[in-house]
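Several structures are given next for inspection.
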Structure 1
Amino acid sequence: MQLVIDIGNTRVKAAIFDGNSLTHFFVYDSTTELLASGILEKYPLKNCILASVVNDIESFLEKLRWKVTVLLFNADTPTPIKNLYKTVHTLGSDRLAGAVGGNNFFPFSNVLVIDAGTCIKYNFITKNNEYLGGGISPGLQMRFKAMHTFTSRLPLLKVDEKTDFLIGTNSNESIVSGAQNGAVAEVDGIIAQYKSQYPDIKVVLTGGDVNFFEKRLKNSIFADQNLILKGLNIILEYNLNRTK
């Protein structure tokens, strides 16, 4: 068994894999909570891959290495796809891991992976298994926070998954309509732009807001909330096999 950990901006996700099969999935508020959960003692873990979009992980990494062999995923880690991003050391580990996961689902196809989380990240992989890059824009909750932070009177609201109206009849409804419909229109529009250049493209959706977008997007997509964890496990397996 092996452990996959993805430290994001707001949550820590972890999964236990038996080979290519995801057997257990966990979400934590912090790395401290993960360690306190007993996950490292409960399962017969041999290897671990750790990816993080935050910098302060040295103490956590040291504690992990007391229990299991750890591969720290970064720009220098070999992957089964070719990374053609021009500034590889600025590329978020979650973006590349998601690209690997999308490529695994649709090998030798043009693939657009959309990670709808704190930010909405677009990642494009060619049919030649090459990662080119994509785009980054504010996620749903970030849009609400931005309107509250940069105005003097707009309240801080949250995503309302039950809301589908277009015309807000008061300020709160207008904020919700603008943020949510605007995000959906953006994602649909970006997909349409990619399809205009790559008509046969496959679209894979993942991230914390996957359910919100999956219900609303007009375009045909393949959704997998655990895509990044699966991509990280593929990278771990790839590197383990390289050392044999």
Structure 2
Amino acid sequence: MKIALLGYGKMGMAIEKIALAKGHEIVYKVTFENAYDFMPISLKNVDVAIDFSMPTAAADNIYKCFDTNTPIVVGTTGWYDQFDEIKNRCLAENQSMVYSTNFSVGVNLFYKLNKILASMMAHFDTYDVMLEEVHHTEKKDHPSGTALSLAEHIMSEIKTKTHIKERLIYGKEMPSQSVKPHELLIESYREGDVTGLHKVKYESMIDSIEITHDAKSRYGFAKGALMAAEWIVGKKGIYTMDDILNLDEIINK
């Protein structure tokens, strides 16, 4: 499989390493130095593109893939304000796209666990819920796309939570404590070189319940993105990791 890497930072490098080990070929890379030279013609002879670029570049990269009928896997977050337009064009033009706020198989299992737990906790109003996410200081968007997905899943089950409230925290800064009952708090910490830590916390006067996903490296994200790239070739439409992993089918067996 011939792959274009749209973004060649830490994630792009991790994907390249896994792809080459599996016998795939990296035929084009968009780096910081050549980003302005990236044109649709650059995708000639590319089987699939994988985007881990910047929030400001993701939509343009997607459209360039659509222009050349190149399937694309999008791991960049922070562009979802343009999602409806992109989805409509993808479907109208019979294009091929997989997007996810997180391609790690473990995180997608965590998503499913989070939604199941929220569906149970919705029946117990003595608990309040919040989220915590920790990432490296170079991460541009906040809250993380993963945290926003977790929050959306919680709010779909716990109807009393209608708005997200974020606190962005650097280093040892202490957050304030004013959160309204209808607000779902996400505390976003930026420190060191943390790959990604997400916690969902339920607190009552008598106990607490917490689920955590702690990424040990970028390998899980890269492996999942390559899995999606292998899966999307030959298919048409817009998909997520749910479509690839079939977790609902596994749960219902």
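None of the figures in this text is laboratory data; all of them are computed from the coordinates on show. It should be emphasised that the depicted structure is a prediction, and the values quoted were computed from it without experimental measurement. Cβ atoms are built from the backbone, for glycine too; each structure is taken alone.
With distance in nm of label points 7 Å out along Cα→Cβ at positions 50 and 234 as the yardstick, tell me which of 1, 2 scores highest. List each step's numbers first, then the result.
Details: 1: 2.4; 2: 1.9.
Looking at the calculated values, the largest one is 1.
Work out the source of 2, 12, 19, 16, 13, 9, 10, 11, 7, 3, 0 here, i.e. which of 1, 2 gives that when P(r) over Cα pairs in 5 Å bins from 0, in percent, for residues 74-177 alone is computed.
1
Among 1, 2, considering only distance in nm of label points 7 Å out along Cα→Cβ at positions 138 and 170, which has the greatest calculated value?
1
Suppose you compute relative contact order in percent (Cα under 8 Å, 6 or more apart) for every structure in 1, 2: which one lands on 19?
Label of the source structure: 1.
Comparing distance in nm of label points 7 Å out along Cα→Cβ at positions 58 and 202 across 1, 2, which structure shows the greatest value?
Top value of distance in nm of label points 7 Å out along Cα→Cβ at positions 58 and 202, among 1, 2, belongs to structure 1.
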